[in-house]
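Right after this note come the structures.
Every read-out reported here was derived from the displayed coordinates using simple, explicitly stated rules and does not represent laboratory data. For clarity, every value in this text was computed on a predicted model and none was experimentally measured. Cβ atoms are built from the backbone, for glycine too; each structure is taken alone.
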Structure 1
Amino acid sequence: MADLLALAETEIRKRHVFFVDWYRGTADLSEMDVTAACFAPDFRIIWPSGGYLERAPLLTALAKAHNSTGPEFEIRIDIDHAVALSDDLCLMTFDEYQETANGPNARRGTAVFSRDDKAPNGVVWRHLQETWLTQE
């Protein structure tokens, strides 16, 4: 059985590569289907502002954001903390550093993943909460 924490880290990194390519407009439109398969039906994201989106509206917003940034958009991920909660469930905390046309920003994400052999990278996102980080 594949290591759950390694699967979750791979998923985090691959999803953020997709986000960069998607927002820049260099990802093929078919990649959206791959990304949709990475989020559990009951997925929810809580933004740094406190607002949230469920899976369906998040995927709709993401689809509309294709080619919404310029080539300067970048994301760097640093895994901060990983905990296996069971054989099939884990918690990952990671820092996300973005370069945008409006300057840099940073956020910390805490995500819950569950094992799913049908998912592209062996896990699905169940929950994600983001908090702004101050860059110094």
Structure 2
Amino acid sequence: MSRIDTRESVVFFIYQYDFRREDIDKQIELYVEANDALKEDLGYFRSTVIGIVGKRDALDESIAKYLKNWSLDRIPKLDKAILETAVYEISYNDDIPTSVAINEAVRLAKKYGTDDSYSYINGVLSSYEKNL
């Protein structure tokens, strides 16, 4: 499984985590069992998911600063998961260049978001990057 596919799985996991507030380790175990290919990049998947969940309040606070005329609860849950993943990678994962995190977030938003998701996500992440 490529890093691109693993990142997509991270976004989907974070998205479904909002609906299932069970033990994180159990959820990861079940998710990986259902997505066997994740075992190839399990370290990245697990550390990123646990990092996002553990730093969620700080990530959401960072994202909220760059929302124009929106609040975090008005953003579609999948867009929020994409933003949280990208901001986590930019802020806490030195192995991933900022441009890659932003490009991947935009790609995922184009693929799975609404018609406006990708431009909005790109704007939020570009503003976030400029203020680092």
Candidates 1, 2; mean count of other Cβ atoms within 10 Å over residues 45-52 computed = 19.1; producing structure is 2
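Quick one: distance in nm of label points 7 Å out along Cα→Cβ at positions 13 and 37 came out at 2.1 when computed from one of 1, 2, so which one is it? Could the numbers behind the result be given before it?
Values: 1: 2.1; 2: 1.6.
This value belongs to structure 1.
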Among the shown structures 1, 2, from which was the value 24 of relative contact order in percent (Cα under 8 Å, 6 or more apart) calculated? 2
Top of 1, 2 by percent of Cα pairs over 17 Å apart, largest first: 1
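For which of the structures 1, 2 does the calculation of distance in nm of label points 7 Å out along Cα→Cβ at positions 5 and 29 return 4.2? Before the final figure, lay out the partial values.
Values: 1: 4.2; 2: 2.5.
Attributed to the structure labelled 1.
Tell me which of 1, 2 gives -22500 when you compute helix-only ellipticity at 222 nm (-39500 (n - 2.57) for each DSSP H run of 4 or more, over all residues; to 500). Intermediate values should be presented prior to the final figure.
On the way: 1: -8500; 2: -22500.
Derived from the structure labelled 2.
Given a computed value of 0.85 for FRET efficiency 1/(1 + (r/R0)^6) of positions 53 and 69 (r between Cβ atoms, R0 = 25 Å, to 0.05), which structure among 1, 2 does it belong to? Intermediate results must be reported in sequence, preceding the final value.
On the way: 1: 0.85; 2: 0.35.
Considering all the candidates, the number was obtained from 1.
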Parent structure of the calculated result 0.15, given that FRET efficiency 1/(1 + (r/R0)^6) of positions 101 and 117 (r between Cβ atoms, R0 = 30 Å, to 0.05) is the read-out and 1, 2 the choices: 1
